[in-house]
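Chemist: Okay, got some structures for you below.
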Structure 1
Amino acid sequence: MASRKVQHQLRGRLQARELREDNHFKIAVYFADGPVNMYQMRQWYQPLATLAKTWPVLVLSRTGGGTLRLMNESPVPVAYARTVPQLEQIIAEQDIRIVFYVNQNPRNFQMMRYGRCWHVFINHGESDKMYMITNQFKAYDYSFVAGDAALARLDRVLWDYDFDKRAIKIGRPQADYFSGELPYTPDERQVVLYAPTWEGDRAAAAYGSVATHGVALVTALLASGTHRVIYRPHPRSGVVDHLYGAANKNIIAALAAANARDPRAQHVYDSGPDLGWQLAAADVAIVDISAMVYDRLATGKPLIVTRPVNPAAIIDTSGYLSDCEWLPAERADGVVAAVERLTHDDAAVERLQGWVQRYFGDTTPGVATQRLHVAVQHLMDEWDRFAAVPDVGIAHVRDPAMIARDEL
């Protein structure tokens with residue numbers, strides 16, 4: 001019934017939309033998921049909108065619910081390709097030269113069957129989660145990665161992978177758009193962002209802290225009278241574990257009650273689609289092992305990471321997590337003291353800056369966006385080079401370096 005309702009809602013929207021059929025679009029973003037994973041697309045909205053000023057961008061959406069949401073939100077045009085024939089029609093109508101992928105959905109392979117375009121994995125975040133060290137990177141022609149830390153992480157697990165050619169460092173372009181209107185009036189209160197991930201679907205990925213840390217730490221911050229809490233839970237919170245979902249609701253209720261007692265507190269429950277202003281506005285951030293660690297790291301501002309309670313949760317301690325500020329569950333109620341200590345710890349700030357450089361390189365505003373555009377231009381030039389070879393499809397052209405080696 002839900003699917004039929006979405007299809008009915010889409011029918012009018014699809015008939016009313018005008019999608020140019022003159023080979024206008026050069027870049028496609030392939031998204032085969034529904035609304036629950038829309039956060040993976042949202043963080044790319046602004047970089048894509050800027051990129052589209054140079055190279056027209058089209059989102060290829062495969063689900064009804066995802067398409068409906070994208071049509072309401074996306075700053076670049078959206079095409080609905082529910083079936084493979086519909087996908088083929090769009091490919092035939094457009095001049096797609098680069099296809100971006102934000103996740104590892106199995107349906108990506110329905111798009112990757114098409115040659116004469118570069119298939120590029122851009123991911124939906126930078127982190128040290130096990131998701132970031134998958135052999136699936138090899139399926140793509142290229143991957144855009146954040147920096148040296150990503151290359152080192154992949155180098156430990158990928159055999160016979162040409163990093164120099166296929167992995168291109170671009171930093172974190174999203175960080176250039178970490179701004180927005182604040183939902184509160186700034187004052188003397190210290191702003192603390194608590195942005196936990198979801199509970200995970202298996203023990204190895206059980207990084208979520210809402211049920212183990214969340215209630216205690218939010219209760220302590222609300223009771224201080226000197227802090228303003230921005231609570232931004234993962235949109236999937238509670239989809240697997242109802243206790244996790246209940247803890248999430250308790251925190252939301254606690255924020256509302258605190259605001260009712262003191263309207264000047266202006267605590268924020270944030271479930272909006274936009275991510276950026278929260279990271280930039282918070283004096284201190286408390287996050288779980290997730291992409292939020294590295295989104296916050298890109299700002300160069302203090303953060304605390306919750307330590308998973310589940311002993312099976314995989315923690316990559318070869319990178320930033322080997323040197324981060326941990327918050328164990330048993331000390332969650334002492335979070336006020338932890339925030340105070342970190343705020344005045346110059347040594348911690350210096351260590352943080354070293355990790356910022358390792359993960360993202362130069363974080364000067366605008367630099368990452370420029371690197372993204374340079375990377376795209378490089379692939380467009382490569383497309384032209386391969387496509388210019390007569391009577392040979394792009395998939396069959398030999399690398400000049402390989403030809404040179406064969407001739408030695």
Structure 2
Amino acid sequence: MTTAQPRTDLDVQPTPLALLLLGREADPASERGVDCPGDLPSPSDPDLVARARAAKEKLGDKVFVLGHHYQRDEVIQFADVTGDSFKLARDAAARPEAEYIVFCGVHFMAESADILTSDEQKVVLPDLAAGCSMADMATAEQVAECWDVLSEAGVADQVVPVAYMNSSADIKAFTGKHGGTICTSSNAERALEWAFEQGQDPATTKILFLPDQHLGRNTAVRDLGMSLEDCVVYNPHKPNGGLTAERLRDARMILWRGHCSVHGRFSLESVEDVRARVPGVNVLVHPECKHEVVAAADLVGSTEYIIKTLEAAPRGSKWAIGTELNLVRRLANRFAEEDKEIVFLDRTVCFCSTMNRIDLPHLVWTLESLAEGTLVNRIEVDKETEDFAKLALERMLALP
């Protein structure tokens with residue numbers, strides 16, 4: 001049997017900006033977090049692989065490396081487990097013997113791991129600049145101001161907050177403090193059903209969904225049968241969120257004006273274009289995509305759903321995937337021998353730039369530092385925030 005060649009051509013072309021964000025070009029005046037202390041060779045130096053292996057072997061069971069699906073292959077190869085953000089946080093909590101949890105993902109994911117792991121475990125993020133644009137679109141101060149607006153409109157006592165896992169620890173804590181729950185892209189439907197059940201009258205109960213407006217809208221309309229008119233968008237950069245008290249009173253879903261910079265790039269034109277280019281293609285997209293993209297797709301689901309769907313797909317089937325490009329390329333390589341044609345939904349590059357900040361030099365520096373007894377880049381959530389955030393997470397875990 002011949003070995004399939006890795007897929008490097010998915011009909012996308014990196015732009016100069018993408019090359020900059022991926023570290024193939026440099027702009028010292030504008031970049032943050034691209035330098036590691038110490039003398040490290042370039043990412044392409046094969047010595048980095050040997051150094052990472054040696055440091056990881058030296059640490060042994062003291063270290064547990066988590067790799068998010070959107071990470072580069074050069075990083076994923078050193079992950080003990082891979083998955084989405086919440087699965088990885090739970091995997092970390094299930095390994096109490098590991099003193100160091102190295103989270104190859106972004107900041108909010110490392111926070112979740114710190115919340116769920118023991119006080120003795122130390123969560124490390126290889127590059128502190130690996131944030132999440134979506135999570136950054138909702139700050140604690142903005143959400144507190146939104147709650148004041150809801151109170152002034154006379155509806156705060158009817159509102160149950162639901163925060164997406166892709167949010168900061170502060171937002172998770174706000175949600176827990178105000179009787180709400182967390183959701184993932186896999187259980188958003190059940191989380192919304194639970195939230196509506198919390199009010200005295202489900203018909204008048206409202207949900208404040210943050211920070212991703214698209215997941216909230218798609219779940220409410222596609223899964224719960226609500227209308228687009230039931231949804232309003234709260235813009236934290238406008239007075240009163242850009243909404244009248246009457247609109248807030250009439251709404252059932254109050255959606256925070258946030259989005260994923262990766263999934264938000266896909267358009268209806270992307271779907272129409274790939275159907276024209278690849279006859280018989282199945283379009284499979286993440287629910288963080290815009291509503292019109294989700295409505296035009298054949299299947300919609302979380303990252304884990306996407307992977308499982310492709311695993312179960314028949315040989316010779318054709319798929320256009322609307323999610324992060326690192327994962328799509330990895331899946332295209334994985335299923336090439338099964339003659340499954342897997343292409344990227346859009347023609348333009350769509351890496352998650354902040355995920356890609358976790359590169360091999362940062363991982364090597366992290367592992368070697370830990371192996372030498374030096375703790376670096378620890379992510380630690382304060383006790384009060386952790387308690388309220390954990391309360392919200394526990395409500396999610398209790399969902400049937």
Structure 3
Amino acid sequence: MMEKEAEEKGQDQEQEQEQVVNPWQVSAKSGGKIDYDKLIDQFGCQRLDQSLIDRVERLTSRPPHVFLRRGVFFAHRDFNDILDAYEKGDKFYLYTGRGPSSEALHLGHLIPFMFTKYLQDAFKVPLVIQLTDDEKCMWKNMSVEESHRLAWENAKDIIACGFDVTRTFIFSDFDYMGGNFYKNIVKVAKCVTYNKVVGIFGFTGEDHIGKVFFPPVQAVPSFPSTFPHLFTGRDHLRCLIPCAIDQDPYFRMTRDVAPRIGYLKPALIESSFFPALQGENGKMSASDPNSAIYVTDSAKAIKNKINKYAFSGGQDSIEKHRELGANLEVDIPVKYLSFFLDDDAELEHIKKEYGAGRMLTGEVKQRLIDVLTELVERHRRARAAVTDEMVAAFMAVRPLPNMFN
């Protein structure tokens with residue numbers, strides 16, 4: 001199927017689908033799981049296959065990230081073109097972002113940043129991180145001032161993931177928009193009709209015009225000319241966007257417009273959702289604190305949330321569990337371990353023993369508690385070391401001294 005046909009196919013109205021996946025809502029109907037094969041077909045992207053993962057390992061001379069090995073990042077658009085260019089000696093840059101809607105990040109928010117950190121280190125390329133404080137002000141019941149403040153606070157959590165300040169530019173839309181950024185926004189906006197944006201995003205007559213205006217704002221960081229202080233003279237530098245697949249509508253629009261205004265289409269590498277503790281019919285949400293593990297949660301809170309809320313595929317009695325084993329397809333502790341337990345052999349051992357009924361739910365939950373407590377504590381220490389001066393350095397409009405070295 002040609003890309004344009006695939007992209008038009010992805011613009012069907014949400015109400016016609018059996019599941020709702022867009023930048024603001026993710027849910028499966030009837031208590032089911034998100035159907036990622038259907039999403040790939042609906043959106044018109046491609047499955048990330050083993051040959052691409054093997055190629056990443058060969059080109060970077062390092063083991064593929066756990067999120068690649070285990071299919072967390074499972075779909076892409078033109079990732080093969082990025083690798084083709086890199087193999088020929090052509091560099092690219094990374095672009096990802098965060099909508100600052102809460103004081104602290106939860107584990108689901110960390111996924112794209114952990115993976116982007118790996119990509120930055122593996123390919124030794126620059127990175128721009130957009131903080132869409134304008135978006136959250138328009139979609140949430142939040143003042144401009146509060147949204148802007150949260151962007152600064154969220155930047156500290158992002159920096160704590162270990163990004164290289166000599167290759168990374170973090171910006172707030174409220175602070176940075178203007179100049180080439182705004183010129184590119186206007187170029188994109190002129191190419192997208194109202195009917196088109198309604199078809200892609202499902203806006204209605206009740207939505208305020210700020211929502212209709214916003215998509216070009218998220219589009220233009222994928223064009224290097226948006227950042228003249230970084231990429232002057234590199235207008236054909238390729239861009240790779242690591243993101244969750246719910247952000248795909250923004251970049252379907254971007255990829256449709258890019259050639260019409262003289263830019264290369266951005267490439268994407270897209271992840272599945274980090275599920276809520278209660279199950280895989282949606283993603284972990286900041287609006288429900290009991291669905292999420294936050295990077296600010298204490299060891300006691302992590303233990304209580306997992307023991308109380310993490311949906312188990314184990315049987316309802318020990319005798320039955322020993323006989324039938326656990327249903328690994330619905331078990332959230334196993335799912336979370338597949339994200340954050342690095343040891344492949346240990347994960348396979350847990351799946352085998354738990355699935356056969358030789359390991360109990362309590363044992364699996366305890367292993368998850370240990371893994372997440374260590375991860376959150378490590379992040380908390382890193383975040384505590386991030387000063388306002390460090391945030392200012394990442395957000396300073398200046399050349400990146402180590403951009404491609």
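No lab work stands behind these numbers, since they all come straight from the coordinates. No experiment lies behind these values; they were computed from the predicted model shown. Cβ atoms are built from the backbone, for glycine too; each structure is taken alone.
Chemist: Have a look at 1, 2, 3 and say which one yields 2.3 for distance in nm of label points 7 Å out along Cα→Cβ at positions 187 and 211, as calculated.
Modeler: Of the structures listed, the value fits 2.
Chemist: Here semi-axes √(5λ) of the Cα gyration tensor in Å was calculated and came to 39, 26, 19; which of the structures 1, 2, 3 was it taken from?
Modeler: The structure behind it is 1.
Chemist: Identify the structure, out of 1, 2, 3, from whose coordinates relative contact order in percent (Cα under 8 Å, 6 or more apart) was calculated to give 20.
Modeler: 3
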